[in-house]
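> Scrolling down, you'll hit the structures one after another.
Read the figures in this text as sums done on the coordinates, not as results from a lab. Treat the numbers as computed from the prediction; the structure is a model and nothing was measured. Cβ atoms are built from the backbone, for glycine too; each structure is taken alone.
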Structure 1
Amino acid sequence: MDNSLFNKAKQYLVGGVNSPVRSFRAVGGSPVFIKQGKGSNLYDEQGGKYIDFCLSWGALILGHAYPEVVKKIVETVKKGTSFGAATKIETELAAIISEAVPSIALLRMTSSGTEAVMGAIRLARAFTKKDKILKFEGAYHGHSDSLLVKPGSGAATLGIPDSQGIPEDFTRNTIVVPFNHPESIEKAVLEYKDSLAAVIVEPVQANCGVIPPQDNFLSFLRDITSRNKILLIFDEVITGFRLTYGGAQKMYGITPDLTCLGKIIGGGMPVGAFGGRREVMELLAPLGSVYQAGTLSGNPVAVTAGITTLNILKETDPYDSLKAKTASFCNKVKFLAQKHSIKIKLNTVSSMFSIFFTDNPVVDYKSASLTDQKEFAAFFHGLIKKGVYFSPSAFETNFISTVHSQDDINETLNAIDDIFSFFSSA
């Protein structure tokens, strides 16, 4: 692979990238520099073609450069790229989201998922008049200071900063417990309920690989938070409009107090949003005293891409097809692993999946961390050589889009078959 682009990038960009995982640090080697995306494919600067299962980390449920989305974006760009003023289409997107996600009575647009989570947590603290929040090991809710917290080693651990530059004072109000462990949450709530403002959860963990909630886990969270006057925040930046039209809360039948969204609601453009109960959201300025703002919030180009994408999803309702396509693909990968005596665990929810090189069940961050990262790195680079692009980390999620064809699936399975065969003979 030609490293000249990466070497030049490192002269001007920190580590040669604008987001750490793009550096391929977790899998080794130099990153692929992408020139174009079309449909289910990526094309690099050297002319290489890849079937893409990363899909801008899940944002592109319709694939790359979906014609109708591109058409609407171009029409909007001709009218202007940013106004810093109210627009009609902001209301249109908000109405679409609110209709699809009934727990959202009011919402506020942002430019990223990180900003959305920051706003939701600030609101929760203001509404409850309490300071602490509880999160789960392995969950990533953006890079705000109070949420960059190391996983706890015990049942309930006060947060220790996971990044230099964050004072411990910023994370001392963050409690960390294992995912899918009700008893740990019960202990934490018993100890901290008088100071606990919110529990924030990815309803399906997707930043340490796909980890589904166990039976009744989300309803348990809803019950224990309601009983103790703690707000429940669903971080659906990844799962929102990915699992079904309306997100994980619709699929699992849970109503959170606040919801954070991103990715798909921007149709591939930078976007975020948070919303929820009216009495909570009305604390936000200009109605209330909780301040939040953003120059590019509700950007017309991003809003247009989001409206177009969500309308297509509502009209076409591709979710059953996506789920079936993903389940079929994952079952065949499991068969190939058995055929070649490769130890894997493959977790999947709807059109999301992760391959863990381990023979242990993967139900939380601790069990996910047992995956063989060296084996995953070899698997990843084997796929790259065969023209398949997975998310470049053993602890990230992969996605299937509406435009992945059966030929794409078959070509990927053939590549995996070859790689597993090599592994078993090495």
Structure 2
Amino acid sequence: MGLFSKVFGQGSGEYYLALDIGTEIVKALIFRIETGGRGVVVGVGWVRQKMGNMQSGAVSDIAGVIESCREAILLAEEQAKVKKVRKSIVGIAGELVKGTTTTVHYERVNPEVKISLSELRMIVEKVQEKAYERIHKQLAWETNQSEIDVKLINAAVVDVRIDGYRVTNPLNFQGRDVSMSIFNAYAPMIHLGAIESIASDLHLDLINIAAEPYAVARSVEVEDMLDFSAIFIDIGGGTTDIAVVRNGGLEGTKMFALGGRAFTKRLAQESGVSFEEAEKLKINYSLGKLDKEATEALHEFFREDCHVWQGGVELSLAEFSDTDLLPTKIFLCGGGSGLPGIREALLSEEWSASLPFAKPPQVSFLQPHDIIRISDTTGVLSNPQDITPMGLANLVLHLADEEKSLAGMLRRAMDTVQR
């Protein structure tokens, strides 16, 4: 991460690669950063994964994934009419990728002295130490491996308060009580090692490996972010990724291993057709291309699957409802979000009544035009399944912006406490 100042050249016309290694499809976007900090997509490549390449959002066959990624990148480069784009951001997902916000209250000995960068760094280190222990303990319990090795992949300042007052930059402020909340995403080294091996074989210069729900949650910008609260649900082939944003800050992320592939597998088994045929049938159903009788039959067939999936969402959101009401805005994205029963399940009165919503939630789909800092010149990016790679591209813009900001200074301080 310390190399950001060397790799970003806004307005220089350099090209970057966003690589979303999904369970079903590898998506590669080639984009450039224009003056003013906007991203322009000039090339898109999609390649379907082979069945054994991924498992629950994690790489299970490195060689197979490398082959799929290479094909997707070549397609994107052909459309962009460029060669050998090296600077890249790669998404990572899976049940063991953990994201949570940690808060530390620090009482200053001399409240009349202005807060310096060295003192700020010390506070950050306290937050990060606490966050690491919390995540490591959680992963050790889930995997039954006390020595599991994890690494920080993303971090963002959620909230800073001095004597109860919220500030955007605590440097040079005076006060006694400093409260700092930082979102951290950690991933097991075995998963990161697989991504790094893939990048190395493809000769990519990694700017960042990003937790995908983190990238999606940061992709949407509104006029007053401090008042923005929402739940983002990204339904991929192997996992469902959830991010909860409160008052403009990312509170945490959850992932569970149930996505579109599970729906297709059961359809294939019950109907006695191949996985490929079942996938085509599911997609045609989602697009409304089947006759009335077939549509009604599949709607009933998928009802149970959607109910099971809904239970996974409920369990995940329950962890965010201990102290406050849940946001009522829900945004869906990912290829699996197109299944009609998904939105229907989230709009059911029974489900919303089981969680602490102040009012029935509003469920809508994220669309490419919602990612306002990324524009598409290819005409290929057109629906919610394109949001994750666009979110990764958008994250590169944020990283470039942060280089000289408080967030950048804090990020560099965080580097010193990564395990």
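> Given a computed value of 1.7 for distance in nm of label points 7 Å out along Cα→Cβ at positions 86 and 206, which structure among 1, 2 does it belong to? Present the calculation step by step, with values, prior to reporting the outcome.
On the way: 1: 3.2; 2: 1.7.
The read-out comes from structure 2.
> When log10 I(q)/I(0) by the Debye sum over Cα atoms at q = 0.09 Å⁻¹, for residues 190-397 alone is calculated, the result is -0.38; to which of the structures 1, 2 does this value belong? Kindly include the intermediate steps, with their values, before the conclusion.
Working: 1: -0.44; 2: -0.38.
Label of the originating structure: 2.
> Can I ask one more? Given that mean count of other Cβ atoms within 10 Å over residues 78-85, derived from a single structure, equals 10.1, which label among 1, 2 identifies that structure? Before the final figure, lay out the partial values.
On the way: 1: 10.1; 2: 14.5.
Among 1, 2, the structure yielding 10.1 for mean count of other Cβ atoms within 10 Å over residues 78-85 is 1.
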